[in-house]
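Just below sit the structures, each encoded as structure tokens.
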Structure P
């Protein structure tokens with residue numbers, strides 16, 4: 001596994017898998033509408049399409065909810081491009097769960113019946129009853145997935161997720177300031193800290209992780225936490241496929257998962273090597289039992305400038321790209337490498353992004 005780096009010894013072997021399954025949880029938080037907070041979506045009106053467009057791209061290689069390919073005008077693609085290539089190369093099945101998406105995707109998917117998250121600066125993110133529903137539904141699905149797979153890989157697509165993660169971690173007493181990542185090269189830490197300070201001043205202290213999610217989080221967090229909890233309880237291992245926002249999910253799981261050593265975070269080296277954030281430090285502050293696995297996809301060596309951008313600080317991660325790639329590598333016992341995936345990603349970039357833009 002030459003292209004996988006682990007924060008804990010033997011962690012890679014601990015997540016060996018023969019039949020992983022990938023779950024993508026799509027959601028929305030109105031917090032993302034605060035100007036300057038995220039690069040997701042070309043503008044405020046389009047951000048609500050980010051998650052459903054990602055989900056549709058995973059299935060079709062194109063979008064139905066918008067008349068465009070999810071890429072910036074200068075060719076920086078959605079990380080769903082990486083996820084799709086990894087799942088297809090690794091022959092890994094896919095399930096999409098709608099956990100509060102503002103626009104519903106035109107694909108077969110499962111719904112938790114949640115409302116989109118609200119702007120935490122102005123009001124609580126969710127009703128407490130919706131947090132409990134997300135956890136309950138997630139646990140039920142997680143147990144079913146564990147019956148089908150030895151490793152459940154859970155990714156997410158939600159714009160503004162690192163800011164709500166910062167808020168939840170802060171509410172739980174973890175100093176996460178200047179440690180969460182960003183989809184932009186210039187991480188807007190000062191803006192994120194201001195948003196969180198305003199939210200905490202509005203809602204005050206909380207007495208449990210669930211209250212923290214209701215006040216400061218988003219619908220993705222309890223949904224992913226529930227799926228992970230159910231899968232672990234039923235005997236499966238779980239890869240939380242994402243960046244620093246997954247440290248907030250670990251903070252939730254720490255309070256209701258006995259076998260937390262069956263969890264890991266799977267991401268890209270573009271997150272773990274990001275000097276403007278500290279994923280390893282955040283996870284360690286929450287639990288020293290949860291390893292971080294990261295994969296090198298060699299995108300900096302790509303012949304495509306749009307893919308090179310990932311190595312230059314744009315996007316870095318999303319839609320479970322790192323975790324899906326790690327699962328493909330581990331399942332293949334090393335046959336699939338970062339460079340193998342780079343070729344597959346470049347091929348899809350040519351056929352799905354470049355040609356579509358012509």
Structure Q
């Protein structure tokens with residue numbers, strides 16, 4: 001069986017790329033098609049495959065400004081020649097699901113979210129206080145085209161997978177399609193508890209610094225209460241967040257070595273998760289390290305965190321609500337062993353087993369074989 005995997009873009013290793021790694025292990029001979037490919041930022045597992053970037057790869061300045069080319073993404077993904085592939089798997093949070101397979105091919109979309117830039121979070125990205133005036137105007141002009149294309153190309157997908165029940169509901173609402181929920185994996189071999197090592201008195205954020213992550217809430221709250229907050233990650237919001245951060249807030253940037261990130265998880269009091277995410281792997285990474293989560297009660301985190309067992313929720317996205325949640329949290333106790341067991345439920349092995357069962361039950365596929373994930 002000849003397999004193609006279409007992934008929106010390969011510019012770093014986040015949750016979507018961890019899911020892609022699972023597909024790579026299941027289908028070790030698959031070719032990968034993507035809009036942009038920055039190999040130095042991608043794992044060795046993915047780089048084992050033949051990776052075919054789109055023509056946009058060669059646009060001058062693409063590494064810094066690729067998001068500005070959003071209106072060109074649909075035509076770029078449609079330009080991939082997928083003739084001859086029996087199975088086309090799209091790993092999509094933007095346009096990958098719109099790739100056109102050849103006659104007789106089976107199309108499966110693992111949907112991380114319907115394109116958030118034009119659906120659920122349009123105002124978050126392009127609201128009056130979120131982006132320059134010209135960018136807002138351009139976004140409003142292209143939104144109808146992108147929305148129409150996004151809905152129309154849903155017909156190219158034979159089977160939908162969703163990364164959470166939250167996203168399955170969005171797929172049904174936006175696309176009118178049902179989806180099978182298979183949660184993404186957390187690396188429970190890498191993210192482990194620290195044993196009896198002493199913990200430090202800081203809270204932690206591990207996140208891309210994008211508007212919808214609502215890191216601004218945490219910065220303002222911790223400016224107010226004067227507690228130490230460590231922020232790991234980079235993104236478009238970095239400069240603005242630094243400008244308003246007090247002396248108790250530390251920005252570590254993007255840490256290339258995952259072992260450094262693990263140490264910050266192991267020694268924090270709790271992970272902060274103030275945004276609404278499709279699913280969100282960082283709360284599970286924290287739990288795998290035996291550390292609880294303080295999260296806004298919305299989105300996929302409601303599926304991975306249990307109030308009073310693995311974390312504490314706040315119910316309004318306000319500085320006051322987050323501040324109060326921190327004080328309430330400090331009166332609570334959590335069992336690291338229970339937190340660890342919660343994370344193990346979302347292991348790569350479990351996701352792999354569920355994907356195998358899913359593919360084996362697709363009637364159009366009768367000669368599928370899998371590669372076991374190596375120990």
Structure R
């Protein structure tokens with residue numbers, strides 16, 4: 001039997017298939033370019049799809065393609081779905097039923113740019129595979145171990161009870177780092193770990209004894225480090241001024257904060273770190289330096305929660321592939337005294353974490 005895991009983004013549907021026993025990756029790929037130039041990509045496969053392909057179409061095409069690879073629906077024991085936000089209600093992998101799905105629908109406002117994709121794919125896949133177990137795996141769940149003090153916002157207390165609090169994200173990959181470190185490095189996970197998930201979305205996490213105790217993202221995925229197109233932390237007074245003085249609507253403000261700022265806004269060139277590092281424009285160099293300086297400042301903010309740092313881990317597209325960025329961040333953090341052999345690059349693998357969760361739920 002096989003486990004299928006799905007990770008829905010704003011224009012892509014990543015997938016991976018694992019043998020259930022023993023848990024081992026069989027294949028992975030994605031339906032990319034949804035809404036622009038859809039393609040099915042996996043290994044040597046790179047097939048164009050009709051321009052009108054929707055997420056639901058992509059799922060049906062994926063299931064047909066998997067059947068051609070010897071993985072028929074009857075051979076799938078469970079489907080894992082990455083769900084960006086579980087709110088306070090979901091702090092562990094959860095088997096999906098109509099009640100759970102209804103609760104997830106009520107959380108859409110917590111992550112309006114991410115949850116609709118994950119929930120939509122979850123609903124469509126349940127319709128396509130109604131007899132198969134569907135398990136939601138939450139990006140926020142790893143951070144449920146943070147002390148309450150770390151989750152509070154400086155607002156009147158009643159707002160906390162309404163869900164206005166710090167949650168944290170990228171938890172599936174941070175969980176992977178904890179599991180992968182001993183295998184990759186060959187020794188136990190250090191007690192005090194500073195982990196940096198750097199990509200188009202970016203965050204850092206303080207991991208103490210394998211558990212999250214602090215993270216840079218908070219209520220939303222726009223908090224913390226500057227990102228590809230997102231601002232990261234910004235003075236709330238600026239937001240008030242933009243609404244009042246620039247007459248921005250809420251939709252315009254959201255678009256500015258999530259889609260037109262960050263590296264793209266700072267450089268005026270691109271949100272892609274590879275493009276910026278290869279550019280000879282002054283604005284591109286300034287954006288890269290701002291990114292590295294911002295990352296180091298946020299890294300330092302996590303140190304009090306750890307009481308020091310024994311190891312620094314980099315992951316994500318930028319964290320894994322942009323050596324100049326890692327070097328600049330580490331230069332800013334040289335005062336921490338972390339030795340070179342305590343700095344590691346660990347490839348992201350949220351799908352493996354999800355597959356483990358699915359296997360665990362199915363075994364109960």
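All of the numbers you see were taken from the coordinates with simple rules; none came from a lab. Just so we're clear, the structure is a prediction, and the values are computed from it rather than from any experiment. Cβ atoms are built from the backbone, for glycine too; each structure is taken alone.
Distance in nm of label points 7 Å out along Cα→Cβ at positions 240 and 264 was computed and gave 2.9; which structure, P, Q, R, did it come from? Intermediate values should be presented prior to the final figure.
Working: P: 1.5; Q: 2.1; R: 2.9.
The structure behind it is R.
Still on this model: Assign the value 20.4, calculated as mean count of other Cβ atoms within 10 Å over residues 168-175, to the correct structure from P, Q, R.
Going label by label, the one that fits is P.
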